[in-house]
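Take a look at these structures.
Rule-based calculations on the coordinates, nothing more; no lab input. Just so it is clear, the model here is predicted, and its values are computed rather than measured. Cβ atoms are built from the backbone, for glycine too; each structure is taken alone.
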Structure I
């Protein structure tokens, strides 16, 4: 079962200007709202036991970030790049994440709830015990990504690509799509609805006769 963020202490409402991110890139026990962190590169930013509400991170880049026990709500991660990052017990709720890129990142106990994630890219990383719930993932791309105990529930997956990414054990039956870009090896062992099974049969050139 996915573990939610563990907020151990009361959070201090603060402002980004009060945190010297470029001198000591750490955010602890903080509650931030209506902040803007756009078009900026952050290296080794550590965030722990914190909440962000209505914040904008668009066009920013995070390198080797370590985020633990964090919640982002109504935040904008459009075209954000997260490279070689580690996220543990992190929630993204009602966030805009169009074009977000998780490159070589490890996500564990991460929940995406009602997020817009069109064209998202997950490449050469790992997702463990994580969940996509009521998200719009159209045209997203999973490349060489390990999916371990990952759930997709009531998501739009139109033309999502799963390349060198096994869907064995993944339940797709509650999700919505007319086409996935996936090979036979990748789809093997997944759980699909009867209608989806017909779609995949057509995709792989099978002729179904009554």
Structure II
């Protein structure tokens, strides 16, 4: 169970987040919606453990993976090595099976710069799911993709989540993506941002 209870987060004298509290059981996908600049990525960094400078508590499992807006790949390593170096206990055969699942096994010998943005996003997904995480965080992973590629990536992500069953926190500004991928939707509003009152218990958006 992922448990988030943030009391406050500020940058200097500027409050960014107020009270934000929710839980995510294993197997559930929760989407966080909100306008640009409201604090979605700040919330994600706190939950991921990247930003420890806040008031409150977050309980998360050790076995965790993050998919960022940008693929954050190692450009000097091959597609296959980008998976095996992150997961040293993973065999090359297992890594190749994961690359096949995301449709880029034929790119295994290439470097990330020799692949398209869509293929790089597929590689980022493969790397995240290869470790069988208990908790997966995704920060707008389909941003800047064309509609067809984004739709394909959404379907691929749905399949991988169904196969591995992690708890998932999915941050997006696209309501359509949240509705399709998430079991429950929460929305950040206000300044400092808090969960919209009618969403705290139900997770529903009118």
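Computed quantities for the displayed model
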| read-out | value |
| --- | --- |
| Given 1.7 for distance in nm of label points 7 Å out along Cα→Cβ at positions 64 and 136, calculated: source structure among I, II | II |
| Comparison of I, II - label where relative contact order in percent (Cα under 8 Å, 6 or more apart) is highest | II |
| With Kirkwood radius over Cα pairs in Å, for residues 24-87 alone derived as 11.6, matching label from I, II | I |
| At a computed -9500 (helix-only ellipticity at 222 nm (-39500 (n - 2.57) for each DSSP H run of 4 or more, over all residues; to 500)), which of I, II | II |
| Test item: FRET efficiency 1/(1 + (r/R0)^6) of positions 16 and 104 (r between Cβ atoms, R0 = 25 Å, to 0.05) calculated as 0.40, pick one of I, II | I |
